[in-house]
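Below you'll find a set of structures to go through.
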Structure I
Amino acid sequence: MIDLYYWTTPNGHKITMFLEEALLSYQLHAVNISQGDQFKPEFLKLAPNNRIPAIVDNAPLDGQAPIPIFESGAILLYLADKTKQFIPQDLRGRNECLQWLFWQMGGLGPMAGQNHHFCQYAPEKLPYAIERYVKETSRLYGVLNKHLSDGRDYICGDYSIADMACYPWIVPHERQRQNLQDFPALAKWFERIGNRPATIKAYEAGKSINTAPTVNEQAKSILFGQDAKTVV
């Protein structure tokens, strides 16, 4: 049994996508980040960076005590290695998969996240910041579209954690001011993943805990008002 500490964000959806694909038993624990649940001491023991998702594997392969993992990329890699699924087992394939996983973690996710912030949530609409992150999001879409344009179905050939990491960050493409028609290979990939039964189940699971996500002024102060004092 995997305990998943989760909220309905792109990084949260990555993990439910894997768990549904791998048919692993899991229990969802809602961490409402708009209400500050991520600062509760019991959650911080699992995720010291006060970010979702986090998991606890109650049956690790070493047969020892349950193991907590935080950071969505680390969780995907841990689960792939645990199950020997959704990551190539050969040297070259594994490293290709890891490169695209890190590309998402270091590029697509952070840049699209800043896009969301300045386009949707910033109290002052700053044209320079909006243009900067909308353009960079477009560039990253272009990188992935070019990679997929050789006819491959998925990022690394077979479906993998690289796809699971990237897909949830493309779901809000309209909010990111991106038109998928400009990226035909990416659009086909996006549709292909969206139609997978496990993807559908993963997003349905999220609806069981958060049917109408909202970010009000109180939530903004929680989500965007942190500094070093928050950690102390």
Structure II
Amino acid sequence: MIYENTIHGTFCSRPNRFLAEVDINGTSETVHVKNTGRCRELLIPGAEVILQKAANPDRKTKYDLIAVYKKSLGWVNIDSQAPNKVVLEWLKKQDYTRIQTEYRYGDSRIDFYMEKEEEKYLMEVKGCTLEIEGIGYFPDAPTLRGVKHLKELTKAAKEGYHCLVAFVIQMEGVGEVRPNAKTHPEFRDALEEAEKAGVEKLFLCCNVGEDKLSIHDFR
């Protein structure tokens, strides 16, 4: 996926999870942060960031903050809408005969439903932006929604669906994602139960640039 109308800025502060103060060529600008996670190890004063100009000229915030530069990794995409978009691009290149987004299962909407011959698949997508010593961790903030979806996948796997939880690694140089038990032990427990039921973990490695994100490998 390619972002249009992007510019560089310098991160200053984050007054709440939705907004950030960014310096753009010497002018302070309030921008929308496209990630409600903590991103504390990324959004630090002085960090270089990439902003995308909003399509709606009447919006209160003129820009979205979509990427941050981390010295040890390079660019890290923090757009929480990007993982599903790049996964859809990637799935269309696979040999599925049917792909449906936002599939209703139980009390949830699972990100993707796919079919291949007689087999039915359910896939939930999680974007990973937290890296510690070369390992990715998810989540970086408690996610009740994530736990709920894992429980739905656990149930579906027992009913015969081929279920996957796909971690889109929104940074380069990281090939594995582990549950962040310190931040949300319930997610770790739900993931362990899901794996016992047959839910597969999929790590989707990305090429990340200032204005682009794409899946180049999986494991």
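At-a-glance table
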{"item": "Origin of the derived value 13.4 (mean count of other Cβ atoms within 10 Å over residues 98-105; candidates I, II)", "result": "II"}
{"item": "For distance in nm of label points 7 Å out along Cα→Cβ at positions 10 and 34 computed as 2.4, the structure of I, II it came from", "result": "II"}
{"item": "Value 9.4, calculated as mean projected area of the Cα convex hull in nm², for residues 2-129 alone, assigned to which of I, II", "result": "I"}
{"item": "Answer label among I, II for the case where distance in nm of label points 7 Å out along Cα→Cβ at positions 26 and 106, calculated from the coordinates, equals 5.7", "result": "II"}
{"item": "Value 17, calculated as relative contact order in percent (Cα under 8 Å, 6 or more apart), assigned to which of I, II", "result": "II"}
{"item": "Read-out distance in nm of label points 7 Å out along Cα→Cβ at positions 18 and 154, computed value 3.3, structure in I, II", "result": "II"}
{"item": "Source structure (of I, II) for helix-only ellipticity at 222 nm (-39500 (n - 2.57) for each DSSP H run of 4 or more, over all residues; to 500), computed value -15000", "result": "I"}
{"item": "Structure responsible for 1.1, with distance in nm of label points 7 Å out along Cα→Cβ at positions 138 and 170 calculated and labels I, II on offer", "result": "II"}
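Any read-out appearing in this document is the output of simple, stated calculations on the displayed coordinates, not a laboratory observation. Since we're looking at a predicted model, the values are computed, not measured. Cβ atoms are built from the backbone, for glycine too; each structure is taken alone.
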